[in-house]
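Please treat every number below as a calculation from the coordinates, not as lab data. Just so you know, these numbers come straight off a predicted model, no measurement behind them. Cβ atoms are built from the backbone, for glycine too; each structure is taken alone.
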Structure P
């Protein structure tokens, strides 16, 4: 074959080899991996050896009780997951088109845009393509980005942190995320004027878990005015728990302002008139640059950008991308 022929064609790379890599990573044992794939252990061993011979690197360390991926193996496993996810997506799109549906798109978001941006965007999509199937996940940014890199999400609305690998990711910022303090309706602090941090430092607080960006900035906010951070705290990011706990106590909570106003509009909480100078970093639309979006993902991306213009006054480029 010509030297410019892709290596996987020259190597006669088989789909079963990709499946074997993933199964070995999950099972840690070639006997169990071969059972999962419904093949004999000798056949599985030969598939792995053939791939290692072609790549000229060991993909797994053979241990007394199982197998462990090498750095080379970790690389191949990651790309095998992506390739298999893409093949599954292709089959799902074809199945949907044959059934008369437009296809499907999977989108992830952090809580604030999940409450404000995504309902508007999904409504636009459904008006234009009623048969398009939309899957939605609400999670924190690292989880969403990992799932997108695994091929399980088409696009996400989240944050990119400094320590995250931004290779093959495109980030289009939307808006910063202010935070505020909330309490139960009727809490005595809700009607108090001129509240300062000194007035609430001894109050019980529901705060984000230790190690989170907002938790760090919340504590720093008190320290910057010469106060020790509150010590009567509950650590939780679970909104159902937070709203229920506030209703049964005089505690306060610090959450994203969009989320707070949503629950306040439904009478579940009240906004405390306290200036909270800390805020979360901006979030934005994150897509992958190393794979082409499906037609359904293009429709969703266009809707997200249209909705962001209405909600945040944020005009993004390439709205037809």
Structure Q
């Protein structure tokens, strides 16, 4: 049997409003020899029935579509890990069931990877908002895989825009951190980029990122349970890079993410928590933030001489 070129992993949970559009865009891909692994995370709605109905309208669907059911609802990390177990393609990419893709996206990504022997290929994307869409064409491009992790520029390490060689994943035992169901892509992609030797980019076709889904976990980004998972992911990445001899002080991508979480506690009642959480952010914020000098100075000093500089600044902002 001719091996698959790409495995697309799609975790499915409460996606009945969107999965038809997603599945149609996947089954209409111009690339041949592509498999789709739908992981049913015990979804309580009609997502799987709708999926099967759409699949029935396409030829050879039985040969390229796998529907794997989790024994219990296990959430994102476990569902994606289960998808990895069933993937047989030369390259692996993920797609979320409320999103969709241009019909030639995977063909372009695959040929970019094969023609240049890239370990990873990234793609462009469009955000679809309730009030319209915004094209994200000015993405950070880079020649060395580890570069965006060390960069102070914004980088979006989404799973669905990274086509990754399956051999790279297998040889380095890259799996999703258990129980980290938000930022699970962040933890996975950062480790893949570290181990990769080469990377390329395709920005002429797009992944369509749907931000109109009110049930998405991204709408709960600052809830206590999700914040706890975000902190756990970054702590595990710190430990990973420390084992490989890389100081957390040079990991700009992680420092920016830590700053975003840390500053959720930047108020009078939580200042002690703010100060003790990811203290390494203070120096990064002082040097790279676009905030005023007074703010950056108070931010830095409060981690060294006591909280009074930031208390004063917060009081002045009233």
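Some notes on this structure:
- When helix-only ellipticity at 222 nm (-39500 (n - 2.57) for each DSSP H run of 4 or more, over all residues; to 500) is computed for each of P, Q, the one that comes out at -14000 is P.
- Origin of the derived value 24.0 (mean count of other Cβ atoms within 10 Å over residues 153-160; candidates P, Q): P
- Ranked by distance in nm of label points 7 Å out along Cα→Cβ at positions 41 and 305, structures P, Q are led by P, which has the greatest value.
- Label whose coordinates, when distance in nm of label points 7 Å out along Cα→Cβ at positions 89 and 129 is calculated, return 3.0 (choices P, Q): Q
- Among candidates P, Q, the computation of Cα Rg over 2.2 N^0.38 Å that gave 1.26 used structure P.
- FRET efficiency 1/(1 + (r/R0)^6) of positions 121 and 273 (r between Cβ atoms, R0 = 30 Å, to 0.05) - highest-scoring structure of P, Q: P
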